[in-house]
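*Asks:* Following this line, the structures themselves.
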Structure I
Amino acid sequence: MFAVKLENYLKELVDGKRNKLLDKLLLLILNFLEQVYKLLLFFRKILYSSGLIKKTKLAPVLISIGNITAGGTGKTPVVKYLAEGLNNKGINTAVVSRGYGSETEGPLLVSDGCVETASYEEAGDEALMLSRLMEGFPVAIGKKRAAAGRLVQERFKLDLILLDDAFQHWQLARDIDIVVIDGLNPFANRHLLPRGYLREPLTALNRGDIFIITRADLIAESQLQKIKEEISKYNKTSLIYTAVYKSVYLRFLDIAGKSSVEPVVSHTARKILAFSGLGNPASFYQTLNKNGFNVAEMIEYPDHYRYQEDDFDYIGRKASEEGIKLVLTTEKDAVKFKDKMISSLKLQGISLAVLGIELEINNGADLLDKLAVQVGSV
C-alpha cells in the first residue's frame with residue numbers, strides 16, 4: 001500500500017502537519033513548483049484569451065460542471081440532477097467526460113442511454129459510474145473532449161451536452177460554466193498545485209456563471225455566508241445555490257451484476273466497515289456518521305484505485321476481526337469490483353453494499369427554469 005502511504009504523506013505535508021527538516025525542504029520545492037505552475041496557467045490563459053489558440057464550438061448548447069480544487073466536490077450528483085431535471089423539460093441531453101483512468105485514447109461511447117457499451121478498463125471508473133447512474137442518457141469520453149462531443153452530436157439528436165469536470169478545459173467553448181464548491185473544504189489551503197489543492201488561482205472564479213455550494217447542511221450558516229462572500233469578491237454577477245446530499249438507499253451487491261436495494265434507515269444502527277477510493281474520502285465517512293452508522297473501521301485507498309483480490313482479502317479479514325457483517329462503499333468504487341471480490345466477502349457471511357445518494361438543490365426548480373431558458377435562447 002505504498003501509494004496510499006505516499007498520498008497520505010503528501011496531504012499531511014501540504015496541510016502543514018509535517019514539520020521535520022526534510023518536510024520543510026520538500027515544501028520549499030513545492031512552493032517553487034507552485035510558482036512555475038502559476039506561470040504556465042498565466043501563459044495558457046493568454047494564448048486562449050488572445051485567440052492565438054482557437055476554441056472549438058459544437059452545435060448543441062454546452063454546459064460545463066467543474067470545480068476549482070483537486071479532489072471530489074460532488075460533481076457527479078450535480079450532473080445527474082441537471083440531466084434529469086432538464087430532460088423533464090424536454091431538453092435532450094448527453095454527458096461528455098474525460099474518462100479518468102481510461103485505457104482508450106480516442107473518443108468512446110460508454111453508453112447509448114440504454115446499453116452499456118464499454119468496460120471499466122475502457123471507460124474509467126467515473127464515466128462508467130455516470131452511465132450506470134444515468135440510464136436514458138448517452139455518455140461519452142475522450143481525452144480530447146471536442147472529439148467526444150462530436151461523437152454524441154453525430155449519433156444522437158441533442159439540445160445540450162453536459163461537460164463533466166471541464167472548468168479548466170479551455171479547448172471547448174461553452175455557453176454556461178457551473179462551478180461546484182465543497183462547503184466542507186471550499187478553497188482548501190489556498191495554494192495551487194502541487195503545493196496545495198487549487199487547480200487555478202481564486203481569481204478564476206470570475207469565469208463562473210453559476211455556483212453550487214454542496215454539503216451546505218454540514219457547515220454553520222456563518223461559514224456558508226463566508227463562502228458566498230468569497231465567491232462574490234471575485235464574481236459579483238453569478239448565481240449562487242446551495243445543495244445537500246440525501247442518503248436514500250443501500251444497494252447490496254451480488255455476483256453477475258445482480259443487486260438489491262433496501263432503505264438506508266433499515267441498517268443505520270449496524271456496525272460497519274467502510275472503504276473508498278475517492279478524491280475526498282472524508283465526505284463519505286461524514287455522510288455515514290450523519291446517517292447514524294456505527295463506523296467501526298475505515299479503509300482509504302487512492303482516488304481511482306484499481307482494486308485487487310488481495311484488497312478484498314484484507315477488507316474481509318479486518319471486518320471479521322471486528323465482528324462486522326456489513327461493509328459499505330461508494331458507487332464509484334463498485335464499478336471496479338469483480339465477482340471473485342464480492343464472493344470472497346459473501347463466503348465469510350459479510351454483505352457488501354453501496355451507499356446511494358441523491359442531490360437536493362435549494363431552489364433547484366428555479367435553477368432548472370433558468371437553465372432551460374438559456375438553453376432555449378442559445
Structure II
Amino acid sequence: NADQVIIMVGLPPLFEAEGFDRTHLRQPAQLDALVAAVAAVHPNCLVVLSNGAPIEMPWIDDVAAVLEIYLAGQAGAGALCDLVFGDTSPSGKLAETFPRALNDCPAQENFATHPRQIIYREGLNVGYRHFVTHDKPVLFPFGHGLSYTTFDYSNLRVSGDTTVHALDLEVRVDITNSGPCAGAEIVQLYVRDVDASVYRPDRELKAFKKIHLAPGETTSCTLVLDRRSFAFFDINADDWVVEPGAFEILVGASCTDIRQSTRVELPGDLRRNTPQTAETPYVIMNDSQLAARGLHITVAETVKPYHANTTLGDIQHHWLGKRIVAMVFKAIEGTLGPTKTDSPVMVKMRNEMVLSMRLSTVRIMSGGALSEKRFRLMLHLLNGRWGYFFLQLFGR
C-alpha cells in the first residue's frame with residue numbers, strides 16, 4: 001500500500017573490507033532476492049546502494065531508480081534524507097565504470113592467474129577507455145549521474161593559440177538548467193585523436209567543471225586545454241608528443257553522453273623524428289606486442305626455494321611453516337587481543353593480513369628474538385637444506 005518503497009542494500013564488510021580483494025562483483029544473494037521480490041509487487045522502488053565499488057544489478061530493469069551513496073560516512077544519513085525528500089538535487093557523477101560483468105574488464109583475463117606474477121597486458125585499456133574504445137555495453141558509464149533537473153548544452157566554441165609549444169585553448173560551452181529545480185552539472189571534456197598513428201583510446205577525459213544553476217539559468221562554462229591534453233608518450237622519442245592532424249573536442253554529461261563536439265587542426269610537434277606505424281587495436285597485448293614496446297616478460301618467480309620475501313601463505317602447509325604461522329597468530333592476539341570467532345569479517349581480515357606477511361616482516365616483529373643467524377637457519381629448514389643447517393648451527 002506504500003506510495004514509494006526505499007530498499008537499502010550494498011556490500012557488507014565480509015564482501016568488502018580492508019586487507020583482502022573482492023573475488024566477484026555480486027552483492028549477497030539474499031539482497032538481490034529482496035530487491036527482486038519487492039520490485040515484483042511494487043512499481044515504484046528506489047534502491048539505495050552503500051558500497052565502495054561497482055556491483056552487479058540483475059534487477060536494474062525492474063526498479064524505478066538507483067541512488068548510489070557509496071560509503072557516505074557519519075553525515076551520510078542526513079544527506080540521504082535531503083536527497084530522497086527533494087531538499088537538494090543529486091549532482092554526483094561516477095568516477096568509474098559499472099560493468100555488466102566482471103569478465104567484461106580486460107584485466108580479469110590476467111589477474112590472479114599466477115601465484116607470483118600479474119602481467120599488465122591491457123595497456124591503455126583501463127576503465128572507460130576500454131569500454132568506449134571497444135564499444136562494450138556497460139551498466140553505467142564513467143561520468144554518468146542523473147539529477148532532478150535537466151541541463152541543455154549549446155554554443156560550443158574554441159579559441160586560443162594552436163602553435164605546438166604554446167598550445168593553449170579555451171573551450172566554452174553554454175549550459176542551461178532546463179528543468180524545474182536548482183541543480184549542479186559536471187561538464188566533462190574529452191579529446192579524440194582522429195588521425196593517430198599509434199593506438200590511442202577513442203576518447204580521454206581532459207577537463208571537467210561543476211557548475212550550479214537555478215531553474216532557467218544559463219551560464220558559459222570555460223575549460224582549458226594545454227599541450228599535454230593532446231599528447232601521447234612516444235616510446236621512441238622518450239617524450240610527450242603531439243601529432244599533426246585533426247582532434248575532436250567532445251563535451252558532454254558522461255563519457256558516452258556527448259552533447260556538443262567540434263574539431264581542431266593542430267600542426268603537430270616538429271621535434272618528432274621517429275616514424276610510427278599504425279597499430280592494430282588490442283584489448284590484451286600478446287608477447288609480440290609487448291616486445292615491440294621494448295617490454296619483455298620476466299620469468300615468474302617460483303614459490304621455492306623460500307627466501308626473505310616469501311609470504312606466510314606460501315609456507316602455511318610446510319611442517320615448520322605451520323608452526324611459524326601459529327606463532328604469528330598468537331603474537332598478534334597478544335598485541336591486539338583475541339579475534340572474535342563470531343566475527344567472520346575480523347577473522348578473514350586477520351587471516352589475509354597474516355598470510356600475506358613476508359618472512360622478513362616476521363623477523364622485524366620478533367624484536368630481535370629472531371637474529372640474522374636464526375633467520376638463516378629457519379630458511380635452511382624450510383628449504384630442507386639440512387647440511388647447511390647443521391654447518392651454520394655449529395658455526396662452520
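Taken together, the values in this text are just the output of simple stated rules run on the coordinates, not laboratory data. Being a predicted model, the structure only gives us computed values, none of them experimental. Cβ atoms are built from the backbone, for glycine too; each structure is taken alone.
*Asks:* Ranked by relative contact order in percent (Cα under 8 Å, 6 or more apart), which of I, II sits at the highest value?
*Replies:* I
*Asks:* Of the structures labelled I, II, which one yields -11500 when helix-only ellipticity at 222 nm (-39500 (n - 2.57) for each DSSP H run of 4 or more, over all residues; to 500) is computed from its coordinates?
*Replies:* The correct label is I.
*Asks:* Right, here's the next one. One of I, II was used to compute mean count of other Cβ atoms within 10 Å over residues 97-104, and the result was 17.5. Which label is that?
*Replies:* Matching structure: II.
*Asks:* For the read-out mean count of other Cβ atoms within 10 Å over residues 89-96, a value of 16.5 was computed from one structure; give its label from I, II.
*Replies:* The value was obtained from structure II.
*Asks:* Thinking of I, II, which structure, once log10 I(q)/I(0) by the Debye sum over Cα atoms at q = 0.07, 0.09, 0.12, 0.13 Å⁻¹ is computed, gives back -0.32, -0.55, -1.00, -1.18?
*Replies:* The read-out was computed on structure I.
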